[in-house]
Structure formats: C-alpha cells, structure tokens
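Participant: The data blocks that follow each hold one structure.
Please treat every number below as a calculation from the coordinates, not as lab data. All figures in this text were calculated on a predicted structure; none of them were measured in a lab. Cβ atoms are built from the backbone, for glycine too; each structure is taken alone.
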Structure P
Amino acid sequence: MKRIVLTGGGTAGHVTPNIALLPSLKEAGYEVFYIGSYEGIEKKLIEDMEIPYYGISSGKLRRYKSLKNLSDPFRVIHGYFQSKRLMKRIKPDIVFSKGGFVSVPVVLAAGKKKIPVIIHESDMTPGLANKIAMRSATKICCNFSETLNYLPKEKAVLTGSPIRHELLSGNKIAGLDLCHFTTDKPIILVVGGSTGAVHVNDAVRAILPELLKTYQVCHLCGKGKMDSSINLPGYVQFEYISKEMRDLFAMSDIVISRAGANAICELLALQKPNLLIPLSAAASRGDQILNANSFKEQGYSSVLTEENMTPETLLDAVNELYTNRAKYVEAMSTSEQSDAINHIIELIQENSKPQK
C-alpha cells in the first residue's frame, strides 16, 4: 500500500484541508500518517479521525522581535531531526504539507530524504513557512490565480482549496436544535477562526442588544474566549465546533468571519453571504486583507476593516449584508469553483515515488 505523510498545524485552517483529502486518499489506496506539533489543535482534530499521529518539536517563525526567537530555532532544528527519523520509519511515498510553522522541519526532512513533497498555499502571497519550504517542494498548489506570480513557474499549480464534502450536507434543524434557536428571526454565525478573534468577539458583544432585536447570534469565540457573564435569549456561544459545523452553516442566513483563505473558500462553496473582518496589517503580514479585497472585488463578500470597525459601522455592515444577501449569493453562484480535491489527488498520484 502507498504511504503519505500529511503535515500542517497551528490553526484549524492548516488542518481542515488535509482532513478534506482523507476520504479520497484512502479511496486511492494510500495509508495516511500525520506529523504535527505535540499539543497543537491539529493533534486533537487528527486523532479524532483515527489517523496515526506523530508529534514533533516546533517553533514559530516570527517576523517581529521576541525573546522566543532565540530559543525557537533550536526547537525547529530538533523537529527536523525528529522528522528525518520519522521519514526513515514511515517510509512515505510522498508528503503533503498544508503549511504552518510545524510543517517546515517535516518538509525539509522529506526533501533531504529525496521524498516528493507537495505544498499547498492558501493565501494570496506565500507565508514565511512556505517560503522556506518551497525549495524542497516538488509542486506548490495555490488558491488564487494572483498567487502564481509569487511561485516558481515550474512548480506552481492552481488547484483551489480542498473543501470538506460534509460541509455541503448540513442539517438546518440539527443546527437550530443545537443552539435552541427558532425560525422566527434570521441567524448570524460569527466565526473568528479556531483560535478566536478578540477584536471581533468584543465588537459583536458590544452590539448584542441591538443585534438581538432582529437576529439570533451563534458565536464561535475560540478557546478560552467565551464570556460566561452573557446570558441573553437568542445568543449562544461555543469555543470551537467541529462535526456540527455543517449544521451551523446550514441554519445561518449570514456569516461574520475573519478572512483566512480556507474559511472564505468554504463560505464561497456554501454560497453564504458574508461580512469579512480581516486581521489588521498591524497584527499580521496582511494576507487576510488581500484575501478579503479579492473576494470583495468579485462580489462574494462585504468587508469591514478593523481600523474602521465601531459599534455603528459593524451594525450598519451587518444590516446591509442581510438586506442585500441575494446579491452576494448570485455573485457566488457564478464562481467556477475548482475541483480542488480531485486535482490535488491527481498531483499526489503523479508525483509519488514509484513502488519498489
């Protein structure tokens, strides 16, 4: 049986596309292994899928000054040697990386062992982890046509993002039951990402009394970011939802979200009218701003920047989105979403090492 190592972690966005590939990989005859960090979100998500999981030492690659910049390179080096040992033990035919800092030592170790590597870059411009890993990559997949300009031509392939098929089969009634909502008012789903978004959380909570006059609100806050002091009819909060996410999408009329590439590709596939609040340039490398602007220009999303977000502007943006939701659905329905999963599986099969 052919063997593949998947890697990627740090946030759910670096894991869920790998999960989306699992059924097709197994159907294609691959035995799947996963290498991630010791305690990252990827560990729980993958172990729940009953996939063999190996934790390695990892360090974050920062663009800003931090004392951890002195110690984390040694963690990456340790992770590299751990990965080399795992490559020798697992003997994979290929490695597929979704990025994130934990993927760097895995990709470099695979390259050193002459194991083919396919990388997937979700954002408009490559992140630092993928920039480092590119030299060891056989092929580099991407979501946006604009991204091709930043990648080596001989390696770049426009595939789109793998979307979990189960997201398309949500049950609205199950979502309503989970949240104890009714059908009397429209529903807003607030998604801050797996780690949550403090600015978005605070802004939504600041206008809850006004929102709840018209809407019901399901709020995914992020681990440790729930506010137990809020107990209002029509408002429910969770740290993170995995299996029931499809049901929450199915019941929702509009979505407020960060602008991570995987998140917005899911919204596009589901044709959910959405308000994107990208992570500010001050707190990131600006990739979410580029993602959001691309979707805004194509008519798929409404966008509100953090710098311009006040209780008034947020409330106005939500109401505008709901009022004009049909316009956004129409634009999204004309999108030619790539068959990303089949495209990536073909690349994996074409580039896997020949069986001995």
Structure Q
Amino acid sequence: MAAMDDVPREILQAAYKRNPLYVLKVPLHFALLAGCGALLYAVHEQSWAVKLPVGLMCSLLVANLIRGLGAIGHDAVHGTVFKSKLASYWLGVACWAPSGMSYTVYGNYHLHHHRITNTYPDVDNFVVTDYTKSPALAKVILLAVYTFAYPLYFLTQIVRYVPRLTAWQKIRMNLELVVWWAIVAAGVWFLPGYVMLFLYGVPFVLGAILASTTSMIEHFEMEPGEDAYSSRTYATKHIFMNFLWNNVSFHNEHHKFPGIPWYNLRSFHEAAYPYYDEQVKKECYEDFFPVVFMLWKRILKVDVARIEAKYAALNHEEERKKHMELAGISPVNV
C-alpha cells in the first residue's frame, strides 16, 4: 500500500459527486447567526446575570458558525460549489467576509498553499527560527502563535500575495474589505454595545484561538512532498462540531483530493480509511483537544537547532522568490 493510492475508484467516484442541496447550509448558518443577534438584542437590557451567560453561549456558537461558513468559502475557492465562477465568487465572498479578510487575496494564497505545502515559503509553515534562535523564546513564540496569535502572523504574511493579484483583483480585494468593515462599523453605530461585543467581538477572539489551534494541528511539524502525508485529520468523532465546521477537520483528505466537496469528506474518510497506509492512519485523530495538548507538549520540547539546520542550506529570500513565482493549483472543473 502507498499513502492513499489504494483507495478503490468507486469510493473516489462517490466522493466527487455533487449535491447542491448542501448549499442550503449557507442560509442555515446565517439564520443561526441572525438568531444569535436577535437573542442578544432581546436580553441587552437585562442584568449581567442574564446577559453574560447568554452572551458567552452566543459567542461560542457564532465563532463556530463563522468557521463553518469559512469552510464553504474555502470550497468556493477550489471550485467545488458551483460551475459558475461568478456564483462561486459571490458565495465565497459572503461566506468568507465574517473572517474580516479579503476573499480574493485568500483564494490566491490558498491555491498556492496547496502547491507549496510545508515548504519553507509556505505561510502555513511557521518557521520560528526566522524570529529567534533562543530555545526558550522560540517556545514562547510558538505557543503564542499556536494558541491565539496565528491570525496576526497570517496577516503579516498574506500581504506577500497582493502583488500576485491583477489590477482588477486588487480593486476587488479593497472593495471586499471596505464593504465588510462598513457593515461592522454600522453594527457598532446602530446596535447596543453588548450586542456587537458578543455577536462579533468575543467571537473574533474565539475564532483567533480556533484558527491558531487548528492551524497547528493541520501542519505543525508536517513535511512537504506527498499530499497524503502533508497534514492531519482530526476530530473525526465530533459529529456536531463537524456539522458546524462543515468537515474542515478532514484536512488530510482535502489535501490529497482537493476536489472532494466539504459535505462528502466524512463519508469518504470512513469508506477510504481501511485503504490508508499506516503512516496516514497515524495522523488521523478522533478527538480535538487531546491533539492540541499533544502538539503543545511537542512545542515545549522543540529543537531549535534542528529547525535551524533544516533550512541552513537555503537562501531564504531566493527560496521564497522561487516559490512565489509558481502558480497555485487550479480550481476543480465541476
């Protein structure tokens, strides 16, 4: 057996089948977001004994809903939602906007990430020795990045993709940002502070934590090369979580077969798992928090000298320039 190459053709064929009914999860997610907003507004004049637990519960749900919408926006980038590029764009923008980032620049980055996964220039490969050679400080930085600060690091790196955009794409990128943050500003202006705090402020923080820990699970200490070995699959037994997240945790399967739509990833994993080789199975996990704790422990034992030696022979700027000249993978033709 080799990686995932022995998965029978009929299992793959079933996984690639499209079912447009699943797009109804987009209005469902937005309806749940609106419901949270309505509930927060309904209790905003109550005492904090009522407002605080309601606010925290709503914030937790909103953070997970935004992550799930982002997963569908991510699928729009890959072309697995609609045949129409225009329809894919508008759905992708709608689903990705709550993250606060531009869908256009994200799409350029993400398809490129699939091309250069886990290489030195890959944004998702956080090389701590670029920032410090101190073993103690390296562990502090890694824990910060993979606990809550990954989005801050990501924003400093994704600007590398702006020059790759066409003039129109740059205009579109700025329009996306202006429109979304204008909506947020309008919410801040017209809605009670309590509502916006728990509808977007706290979820933004919780979302940063989710983005940081999931990024760590997916790619920390994974190697470039064969796509089946490039990432981890996790939380496979968390049915409700993956309902909200739209199966984004089946990351190994996604990297190997990026044309499988989000709603088929779980069924594909369950059908294909017996045909995975042992190295792939080793990086498939049923849980979420135990994997986070396992990797945090690895960070506390990280060998800075080994990381430095791994990239010592590279001219960092030339390596980054060479890889940035590569096109991203193509969206799937559905």
Structure R
Amino acid sequence: MRKIALITGINGQDGAYLAQFLLKKKYKVIGTHKSNKPNILKLKRLGIEKKVKLRKMDLGRLKDIQKIFNKYKINEVYNLASQSYIDKSFYDPIKTSDINAIGVLRLLETIRSKKYKIKFYQASSSEMFGNNKNYKQSETSRFDPQSPYAVSKLYGHFITKNYRESYNIFAVSGILFNHESPLRDKKFVTSKVIQGLIDIKNNKINKIKLGNINIKRDWGYSKEYVAQMWKMMQLKKPNDYIIATGKAHSLKKLINIATKNLGMKTKWKGSGSNLKLINKLNNKVIILSDKKFFRPSDVICTRGDISKAKKDLNWRPKTSFNQLVNILIMDYQKKN
C-alpha cells in the first residue's frame, strides 16, 4: 500500500518541493492550508497541484487536526506550517506562538492518541541559536533566541524532543538554516533584493531599502534540503539534525554577486547603518540601509555544523552560494 504523508504548510516553498519529492517516491500526499482559498501557485509551478489532496486545517484548532487524522491513516507528518516572518512575530507574538509552539503540541497530542505508529517531522529553525558565539552551531550548541518567532520555534523543538522521549513517538526535528529557491515569497530578503535589482535595471523602481546589510547567513537551496527531511524519517532511530552548508555569507556579498551577474556597475559608500550602494552609471543610490527595517534584536551571523548530518544522512550540499544566486536571478528574469 502507498504510504500517506501529511504536509502542513504545503503552499510554502518547502512544502511544495517536499510534495514533489514524496510524489516521486509514490506517496499519497495530503497537504493542509489555513485559508478557504489556498494559494496553490507554487504547486502549479511544479505541475503537481492536481496530484495532491488539499485539505483545510488550522493548527490553532485541535478539532481541525483531529478531523484530518480521523479521515486518513497517516504514516508520516511533516509539520512545515508556521507564522514564518520574524518581523511580524514582534508585532503579533501571541498568534506566532499559538501556531509555531502550541500548534506543534496539538499535532503531537493527536499523534499520541492514535493506536498506530505515526512518524513526525518538526521544522525547527537556525534562528533558535540567535547570537550564539560559536564559530559554527551544532545540535548541542546553546540556544539564544532573539525574536518571538525564534522562541516559539524553540518550544516546538523541545516539545518534539519531549514527546519522543516520554511517549516513544518517532519524532525528529530538522534544524534548517536559511534556504532559498525560486519559490521563495517576495517578503523574504533574498527575493526582495534580487527582484528589486532586476526592477531597478529595468527602470521599474529607483531603490531598495533594507535593514542590516552586514548580517551573515548560512544560505542553501530549498530543493536539496527537503530530501533530508525524508531521510531523517527513514532512520531506525529518531534524532535531530542540522541541515546547512557550513558556510556563511553576508547580505552585502549576495548583493555584490547579483549586481555583477546582472551586469550592473556599482560601488559601496558609507558603513554600518549608513551603508549605501551607488549605481556608477548615474551616481544614484539604489540600495540603502533604513533603520525602519532594523529589528529590535537581530542575529548577526549563522553558520551550521553539518558533521552529524554528513555522517548519518550522507548530506552534502551540491549548490554553491554563487550558483544559488544565479538560480534566483535566472528565475526572476524569466518573469520579467
């Protein structure tokens, strides 16, 4: 019989890529969404919108969750749904916590109530480490969350571990560092920068306003990362793993790669919160730091230690940072 996988948040980049991956593995895929009219654009882009079963389910409502689990005999649950905007979590910490933290508990309680074994994957986040001073963050590094989003994710991470150890549930957490793709929402900074630069080049806009341009992130490719979620669920014993590239790059470097690949001649001026990117052709500012976009507290640098995933999952990132930026640029250029 075909295995049945439930993906919460299937309309996100990871959900769409994971659905595509599991369909190739001959799974029956059920994807949940919160709204009455789900956004299936990402599923359509991958050509799989008719191959998955879409069901409405709100992680804030236990009855919604129980209804899905009573209708299908689910084998694997991939919890990718969340309030995923860090900035928004400062403005709406209660809703963020209800979905990202208590929503995980509602899923785990539902799984615990079933008389058959259901495997559970929790999408944890590198944001949980915050400004950890280690050169690289491993599965045993100290957590130091810097936002309501990160705090809520930390609860989800620990409650997953607690249910694994207390109730013998096959439950794993994947601590994924920043990962991007052409399916990434425009509100995220990589999409904002690349789409913005293309629009500037095409004379559609004049400039882009960003927060801290000097932040460093361990950026990888979402399409590669979702395969590791599945691998974690196939292990004999459940455990938690960091999925990352092991390398950190600044937002400034991302901008430099993008402008070079777009054939734009630019130069930086100023420093810190006064940093500006100048277009050499007309000497106009096209990117600048705006204090309005700075967070109350921010993570300066993230870099994952992938030693454990290399050993147990045979994880090796295949897409370099330069290649990732090129993938995003080529995709956005096709749309313009």
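Participant: For Rg/Rh (Cα atoms, Kirkwood Rh), for residues 204-323 alone, the calculated result is 0.94, so let me know which of P, Q, R that is.
Facilitator: Computing Rg/Rh (Cα atoms, Kirkwood Rh), for residues 204-323 alone on every structure in P, Q, R gives 0.94 only for P.
Participant: Computing FRET efficiency 1/(1 + (r/R0)^6) of positions 116 and 260 (r between Cβ atoms, R0 = 25 Å, to 0.05) gives 0.35 for which of P, Q, R?
Facilitator: P
Participant: Can you rank P, Q, R by distance in nm of label points 7 Å out along Cα→Cβ at positions 164 and 300 and just name the one with the largest value?
Facilitator: Sorting by distance in nm of label points 7 Å out along Cα→Cβ at positions 164 and 300 in descending order puts Q first.
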